[in-house]
1. Quick one: FRET efficiency 1/(1 + (r/R0)^6) of positions 66 and 114 (r between Cβ atoms, R0 = 30 Å, to 0.05) came out at 0.65 when computed from one of 1, 2, 3, so which one is it?
2. Given structures 1, 2, 3, which gives the highest value for distance in nm of label points 7 Å out along Cα→Cβ at positions 58 and 218?
Structure 1
Amino acid sequence: MNLSDFYKDKVVLITGGSMGIGKEITRQILQFGGKVVITGRNPERLQSVLSEFQGNKNNLLIHNGNVADHDDNIQLVEKVILHFGKLDVLINNAGMSAYGELEKYDYKVINEIIDSNVKGALFPTLAAIPELKKTKGTVIFISSIAGFRGLPNYSLYSLSKMALTSLVQSLRIEMKANNVFVGIAYVGFTKNEAEKRILSAEGIPEKVPARNKMATASRTETAKKILNQIATKKSTVIHSALGKLTFLLSKYFPFILNKIFVANYKKEIS
């Protein structure tokens, strides 16, 4: 499918669009002639994106807000409609990761992850559904391997991503009669920007752990796969070879996968 034809004049709302995958998706949609609204909690980053894409400023709208705030999402969708007149696609991209054993988590970190990853997908979707029904549009959720397999030391993150899987399964059936497409993308390791942070169990922002470069996709590649999924209406896409292997093992040979995780976890804590 020609993505330029599909996204031309489409109005796309991207949560967490001021950096990373969300920012790259924004770049590509603008190149295709689409209109984009991005949200974020950091006003400086949002302004930086607006400046970077100055040549497309008429097709880009920024919103400084909190995706975990129900009322703010209602105002956001109203802002989208007032500015662009419709909403075709919602990409629930905002999220945060945390690392550490569950027993060591500070309760404030638990609240932060649940707010960002669960409420931060629920509330934008809830606000957008009435408008997506009008356009027979799309809502897509950005997840990861943790969305179908609980990962040691990422128990809280895994919980939040698995919640999205069940939400998608339910919402897909509920929206079928309204011709609203509901999809989920299990992205693999993607190259992060230098300022990307992960929360420790104590709530301290830390650098994302280094990953195998051979197993890490570029943001350009990841964004393109997501945009292709929306255009071709593929309900579920697992991006990486590691993700596909993990999915197959968890479905057909869970005991093998469990042994692998146990062995790796023992190495980590030894």
Structure 2
Amino acid sequence: MISPELAEQLAKSIFDAERTKTPTKQISQLHPELTIDDAYAVQAAGVRLAEAAGRQVRARKIGLTSKVMQDAVGVDTPDTGVIYDDMFYGHGDTVPFDRFIAPRLEVELAFVLGHDLSGPDCTVEHVLAACEYVTPAIEILDARIQMKDPDTGSGRTIVDTVADNAADGGIVVARQQFDPDELDLPWVCAVLRRNGQIEESGVAAAVLDHPARGVAWLADRLHGQGIALRAGELILAGSFTRPLWVQRGDEFVADYGPLGTIEFRFT
């Protein structure tokens, strides 16, 4: 396992990259021996740094839930990160472009728990029973670690993305709240329009065949660390579209059909 000192050193470089808006070198290039577990140790060190700076963990995200994204980084399991209290935006908000280094968007569903949820052997049915409501949400991805190494041309690996808080940068949450028992969740669909043009579309079944399955995976993973998901937590369940690059001035409408829309812009 990675030493606590090295984990803190790498976390500090990511912390500084976010502050200066200058991405740091890929951890996978600096330390090719590091594993996914090591990357989570770096992520945990980063959470401690953020909390010491006054941020609070308010929610969690699940990423790499579609086969195409898993194939892109050579894994067969999702990843996870945290969402801080200052990362939240809502319908109609203006999002400051300069807050991010390389913003991209993904279309998702979020589960808000009404009851605690824990593993082991958590199932979709357990998640739905614990869920107070489901709401449309857009994840804003960012990259505090270089997406492409300038010396080798290599892309980031799973070690880089996990260490970088699973690439999480923000979340735009809808106003609408839905009882999960009243929705056919795998068949929730959405289209994402940028400046009036459809750029992406998808169906929630692309998330592990059922968007609640990622939440069950997270409950099981955290159980191994002695952690339960708590009532009131929001869990961003995973994207069912490809990441879409953002430019300053872009206006977005995520249209979930009967579930309504999320509208926001970057400036």
Structure 3
Amino acid sequence: MPTDEIHHYTDINTLALILKHQTIRFNRLDNVDDITEGDAFSQLKLEKFFFVSCWTYDRNESLPQWNMYTTDMAGIRVTLPKKMFDYKPLIVPKAYKNVIQQGSLISPIPFERIFGGNYFVLPIFLNEDHFGRKVEYDPNFVERKNQAINLDVSPTEFKGQISDPTGIAALKSPDWEFQREYRFVLFIVPSLPASEDENFLEQFYKKIPDIVATSLYKGQGPDLAFFDVNLSQSAIGCIKITTGPLCTEGDYLTAEALLDKHSPNGTIVRSKFEGTIRKPRRN
């Protein structure tokens, strides 16, 4: 089995949305199931700025994850390659006439979505090693998260430096080590309203440091609950689905029909635990 595959336990409805829109949803860190991830930040409320997509690199099926992330173990496990996102050349729109683009950058997020509405996605994701990584489980995860934040606050000025931001967003308590998590991380901040005015980028680079500093100081993240990133056609084409231990035949046929419609070359298999788990009685 390939070692570059990762897995995500979810429900069939989510599978339908992934296949229809060909995107993966990144949720804000203060909405993940481990509350201590957000509570760990004492100096800056960074959980409102981090957006994550959580997977597991454990190729073996996990009964705890079937139980935690699917309804009554009747969901599915999605398997995709780690390099699942749609990397394309990052092109500055022609409207920005005073911008000279030299060389080329490959990005999973197009320019118009990096500068979107009232938010700005910091381009740390351009380094794939920073974008996706294994979660590190450390008893001292709270201390390490806060030691990575260096603040200089005076009555007239606020300065903050964050060492390896995606790294501290991938630190967790050893209590969650059973997940063997692989995580993609975005850092998104409030920004100027996007504009095609030719002077927009000039104004943006002048004002964004103060906007970000003020937002971090006040703990006011962007007005976003989630952020979707496009999957590549090759990833959609090789998607693998494992149906849950307690899936019905109707559930299996539904997942199979979704693959037939959106990813004819995708594969579907039944859980190795099917037929070994008794459905719990409801009182």
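1. Source structure for this number: 2.
2. Going through 1, 2, 3 one by one, distance in nm of label points 7 Å out along Cα→Cβ at positions 58 and 218 is largest in 3.
Coordinate-derived values only; no laboratory data. The shown structure was predicted, so the numbers you read here are calculated from the model rather than taken from an experiment. Cβ atoms are built from the backbone, for glycine too; each structure is taken alone.
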